[in-house]
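Computed from the coordinates by the stated procedures, all read-outs in this text should not be read as laboratory data. None of these values were measured; they are calculated from a predicted model. Cβ atoms are built from the backbone, for glycine too; each structure is taken alone.
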Structure 1
Amino acid sequence: MNTKLFIQALTKFLLGVIILGILIFLPAWSLHYWQGWLLIGILFIPMFIAGLIMMVKNPELLQKRLNAKEQEKEQKIVVVLSSLLFIAAFVVAGLNWRFQWCVLPNWAVWTAAGIFLACYLLYAEVLRENTYLSRTIEIQEHQKVIDTGLYGIVRHPMYTATTLLFLMMPLVLASPISFGIMLLYIPLIVKRIRNEETVLEHGLEGYSEYKQRVKYKLIPYIW
């Protein structure tokens with residue numbers, strides 16, 4: 001096992017748990033916000049399991065997923081705006097629970113949690129199919145076009161999965177107000193996809209032909 005990679009991954013994992021906990025529970029001013037614990041559980045337990053699997057079977061992919069330094073200027077802007085959006089959505093969710101502005105019923109929370117976990121499985125399948133995936137937009141050495149499985153349906157199944165995951169988070173937190181905030185993520189992901197496709201068309205052999213074969217970017221028969 002790569003000890004350095006393990007420590008790096010574990011540190012980022014624990015930091016993520018702590019930051020999300022602060023963003024949710026501090027505005028709520030209570031640890032009794034059970035929807036917050038539910039989100040932390042369904043988000044970080046599968047993430048921890050997936051990290052262990054990648055550590056053993058594909059440490060190179062894990063390293064790519066830990067690399068979050070964008071080189072493209074447009075993508076740096078998208079990352080910053082997305083981070084601000086997430087902070088706002090989580091803080092508002094905590095405040096929404098604290099002051100009981102508009103709290104979703106339990107059945108809606110559990111439904112959103114089920115959809116979230118299903119999207120996590122979709123995300124895991126994307127990682128299995130495409131070992132070139134990193135968190136930044138780049139052309140890697142020996143990279144080739146992946147056009148099988150989910151990539152034969154839409155060109156960016158990872159973004160399909162993550163967009164659905166992100167939209168479910170506010171609903172798991174029982175906050176329709178935060179869901180409205182998170183909808184602003186959609187134009188950001190559209191911008192990211194357009195920039196990514198420009199980079200891939202110029203730097204990845206066969207990508208232009210792939211675009212002709214697979215017409216839809218994110219949602220089959222829609223876009």
Structure 2
Amino acid sequence: MQNAYDLIKQRFGHQFSDELMEFLAKESLVLPVIKGQKIIKKGVPFNYMILILSGTMKVMRTAPDGSEHVLFYLKSGDACSETFTLCDEEGSSEVDLVAEQEGVILLIPQKLMKTLMSNYSDWREFVLKKFGERIREFLHTLDSITFKNLDERLLKYLKDKARVLNSNVINITHQNIANDLATSRVVISRLLKMLERKGVLKLSRNKIELLDV
């Protein structure tokens with residue numbers, strides 16, 4: 001694996017100054033993650049900020065009955081806003097962060113947040129931009145849950161996943177989709193068949209090809 005500075009520069013060199021990248025490389029931890037790995041768990045304190053150097057993640061919320069719902073996806077170059085919100089106070093995470101693909105993340109100790117915000121204008125700009133993106137993601141998710149029927153939510157889910165994976169072919173089971181949307185496999189299978197009849201997608205075993213992206 002490349003050293004920390006090279007990994008950071010490869011992904012953030014167009015956004016961060018050499019001084020900032022050297023600071024992050026010196027003070028942070030590089031962590032490879034595998035598909036399905038839970039990086040942050042709801043209810044458990046987490047003492048790092050996360051930058052995604054490669055791979056994709058999904059941010060999930062668990063309901064009181066144990067069902068889970070995907071809030072949004074994060075891709076290479078993104079930051080997990082949940083870890084930012086825990087920087088100035090001791091507390092437990094309100095979400096789960098799960099690796100959708102294998103990749104590499106950068107763990108920045110939360111105690112460095114004030115230093116980064118005070119000393120590096122490019123870091124402040126980055127954080128504010130990412131907060132804005134996450135707020136828009138939350139609003140889109142809220143709109144989907146509040147105003148859209150399940151078939152529309154399903155299609156948005158598939159398009160979001162295709163976008164972060166950069167592929168119109170998604171390898172996933174109907175049960176995994178049902179888990180992410182907090183519904184049953186039977187319902188998802190029925191809706192997928194309906195979308196296939198409409199020419200929106202093509203189904204095969206554990207694979208979905210989006211025809212209308």
Structure 3
Amino acid sequence: MPIDEINEIMTGNRSWEKEGLGRTGETYLIGDDSTMRNDSRHLLEEPSEFFRRAALISGNRVEDMRRHSTTILFQKINNSAAKEALQGKTGEDTIIDYTGREDLTSYAPLKIDDLHWAIVAQIDMDEAFKSVYSLRRKVIFTSIVIAVFVGLFGWLFSRIISRPITLLINGTKELKNGNFSNRVASYSGDEIGLLTNSFNEMADHLDRMMKKSRTRICSSIPTPFE
């Protein structure tokens with residue numbers, strides 16, 4: 001099969017994104033000598049960047065690839081995914097690819113007549129897990145918002161519950177100290193509100209009794225002129 005046809009098949013006629021490979025994904029074939037059998041997406045899209053990275057990583061066939069403008073038979077693929085695929089294994093893994101990027105990869109042996117080849121599909125890790133990272137950020141943000149809301153609600157709820165009880169306790173202390181005119185404000189119609197009303201009624205009753213007692217005591221004391 002002509003090289004152009006292999007490239008067209010493996011690159012989807014250079015429509016990687018339409019083929020579901022996103023901005024960084026690609027598929028390529030590997031021969032039994034561990035070299036590519038179709039052109040790298042990175043070479044086809046950004047040749048200058050590809051050669052710069054290739055020189056930093058390998059350097060051994062960069063000039064050949066530059067001279068012929070192809071990775072076919074020149075670009076070595078020595079990662080674990082390629083080795084396992086050439087050994088007849090199928091699987092998924094995270095690897096450092098031939099450009100030095102961390103990729104999520106899927107691989108399998110390719111049986112075509114007597115050819116001992118393998119096929120590899122890979123995509124940059126950040127792009128592969130972009131939706132996961134986005135979901136994680138949303139979950140964290142949502143959790144923080146919920147935690148703040150629950151904390152605020154708990155604080156308000158405790159204030160609603162504890163404030164009337166605190167007022168009742170303080171009112172009881174006032175009664176104990178002889179202040180029978182003290183009354184507790186009622187803020188609700190629930191059980192605590194009923195208890196507050198009962199406290200105020202009791203305070204009214206005690207206040208009236210104390211006033212009557214004082215009146216009787218004062219009336220029973222003779223004046224100096226009697």
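Structure notes:
- Structure with the greatest value (metric distance in nm of label points 7 Å out along Cα→Cβ at positions 117 and 181, set 1, 2, 3): 3
- Distance in nm of label points 7 Å out along Cα→Cβ at positions 5 and 157 - structure with the largest value, from 1, 2, 3: 3
- Identity of the structure behind -13500 (criterion: helix-only ellipticity at 222 nm (-39500 (n - 2.57) for each DSSP H run of 4 or more, over all residues; to 500), calculated), options 1, 2, 3: 2
- Structure (1, 2, 3) behind the derived value 27 of relative contact order in percent (Cα under 8 Å, 6 or more apart): 1
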